[in-house]
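Each structure below is given as structure tokens.
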Structure I
Amino acid sequence: MKGNFLIYGANGYTGELITRYAVERGMRPIVAGRNEAAIRELAQKHELEYRIFSLDESEKLDAALNEVAMVLHCAGPFSLTSRQMGEACLRSKTHYTDITGEIAVFEACAAADQKAKDAGIMVMPGVGFDVVPSDCLARHLKDRLPTATNLTLAFYGKGRLSHGTQATMTMNAGKGGAVRRDGKITPIPAAWRTRKIDFGNGEIKTGVTIPWGDVATAYYSTGIPNIEVYTVAPPSALKAMKLSRYLGPLLETKPVQKFLQSRIPPGGPSDKERARGKTLLWGEASDEDGNRFEARLQCPEGYTVTALAALLITEKILSGKFTPGFQTPAKAYGADLALEIEGTARQDV
């Protein structure tokens, strides 16, 4: 009976956190991955079923997906892993979710919209911090200003990054930035633009443009054709981003990537660090007549949000609340989805 879900990449930092939170909620996912020792240890710790396979083992992959109603794909970088998992979900008619923030993955999933509808499944990449809070903020701004033609989003996270997140960022270090212009994703130089952003409570920070997932997803959630996304970066990181404009080809070579990846520390923030952390988001929508609307969102630390948001959406899908085809979180569940995450509050400016 296909009523459960599978967490693939469950032994990674975020996958393990999601597994732990799922068990605390009384959920009994099947955990899976290619590292047998790590997956078995995790499964035994939580008394869960487990499966061992790589994404290249299509027979084992299909067999595992045929046991469940949906997969929560946590093994990145997703630009290297989402295609195999997504195609297997179409074959087995299994709902697909992941925790990506990569624009290329969102666009590839969007291109599979009709195939997903034909299979009767929902395809929803980005069910974690990338992009649930910002996607819901974008939808809220559109709801308040239906005539909006421009959308600007920004976030400020207090906390350190996991190994997997840093690995994905490193892999994309030489690829520059992106915005959406007139409905089309447009490449721009790294650190293309900076601006001061008021996150509230005296938190005025300098933001820099980044190729965040909302450049893709917010368009599907709102229909707004012009989108920019900013994050707060320390001066040293900002200098490195600007330098990458000139070192892009070098940063993408295998020897340099191998060296940079080897320098990334394992693991991620501790439970105490996550408990102390928080994330602030800000957004502005404007139209051609000069009307504008601002709003802010405050939520827990990013990895905590990822676990809570991913499981919230999992619960909805398993209860039958899904729309076949490619969906974004806010398109499927509305702007207030983020407010269902404990510790999240929204403020209109």
Structure II
Amino acid sequence: MMVGRLAICAIFKNEARYLLEWIAWHRVIGFDHIVLYDNGSDDGGADIVRQSAFADHVTIVDWPERPGQLSAYRHFVQTHARTWEWVAFIDIDEFLVPLRDTGIRRMIERLSAFSVILVQGRVFGPSGWVERPEGLVLEAYTMRMPDDAHANRRVKSIVKTVDLLGVRENPHEFRVKGPACNTRGELAPNIAIQPTECHVDLVVNHYQTRSHADWAEKVARGSATSSIVDDPAYPLELIDHFVAQATEHDTSVQPLLPIVRAALGLHAEAEVPAVADTEEEADGEWFAESDDVWLHTTGMAMVCRDVSRKGGMAGGPWYAALRGEAAGLLDPTYLLDEDGRIFDFPSAREACSACDVELAALREA
């Protein structure tokens, strides 16, 4: 069964520096639209989004209520939900991360018989950052709690809107007509904290602290909910717990970061070389945007190296993706093997050649 339009509902306050990265990531993995509730921000975040390339894919609702998360969710259910087939309810410091596919749609298709998919979290700590680092959250924070940590059994919900009846008394649980499942496709209790661990196919990377400086701001800002599940009174010293518990190195987001950076306009323009004269260069109209990213001059394809595997920067496999007119700049289609996993190549040349074959087939179609 093909899955229709996918949306996210979230509430934010003073998250201007983080909104575009968060939006770009979720557009890249396959969400069509995002409904954002502005909970009294005074840092210009809403205007940044409205003036960005993502403006047509985001609806911003002014929502000054405090606390406002549950009431915002209820407003979404009553006003916006039926526009979409599925909706994910997550926070701005949470990123849905596909582990099996390059996007989210295939997993939802596999689990479309259920009313709600419960996605467990992976809580990240400050990863050594005291002050706020430059660059992306997804690049800077790589240390998280082990999967068997109790905090990582908390879920966020992706809900089939035709079965959505309402919100319970915390932002993790929704009243639905049918059964709930975990990401393994097993029946699961529709409760905020699951009795068993399940980090399969899809997880929520929860960058709960970011840097020490960010944590201090978060404590001062307070929580958007007063539920018993999410204590709104964050103690400043709690960050020491995250430092001690976040011992697992995690770079699962790395393969998609070149696409996210390109969507954000963070890659510098490069001149097209007159002749491809090195072993790593590919024939045709390709140019190196960086050591790890090659782009096709038509804008319809790209290849990138997975720097998280097989030796890091110098030796990771290469992935190939169609983009632009071929697949959508913000919804790339990676070349997949017969099991639906990203197909990797030993060199940029071979990855580019595979894209050339796909592009030729599109031109002939």
### Message
As an exercise: mean count of other Cβ atoms within 10 Å over residues 85-92, calculated from one structure in I, II, equals 19.5. Which structure is it?
### Response
I
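Kindly point out which one of I, II the value 21 was derived from, the read-out being relative contact order in percent (Cα under 8 Å, 6 or more apart). It would help to have the intermediate numbers written out before the result.
Details: I: 21; II: 16.
Value 21 for relative contact order in percent (Cα under 8 Å, 6 or more apart) corresponds to I out of I, II.
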### For 22.9 (mean count of other Cβ atoms within 10 Å over residues 5-12, calculated) the corresponding structure among I, II
II
### Task
Assuming -6500 is helix-only ellipticity at 222 nm (-39500 (n - 2.57) for each DSSP H run of 4 or more, over all residues; to 500) as calculated from a single structure, say which of I, II it is.
II
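Taking 22.8 as the value of mean count of other Cβ atoms within 10 Å over residues 149-156 derived from one of the structures shown (I, II), identify that structure. Intermediate results must be reported in sequence, preceding the final value.
Numbers: I: 22.8; II: 19.2.
Source structure: I.
Of the structures I, II, report the one carrying the highest value of volume of the Cα convex hull per residue in Å³.
Working: I: 133; II: 143.
Once volume of the Cα convex hull per residue in Å³ is tallied for I, II, the winner is II.
Quick note: the coordinates plus some simple rules give every number you see, no bench work behind them. Keep in mind the model is a prediction, meaning the values are calculated, not measured. Cβ atoms are built from the backbone, for glycine too; each structure is taken alone.
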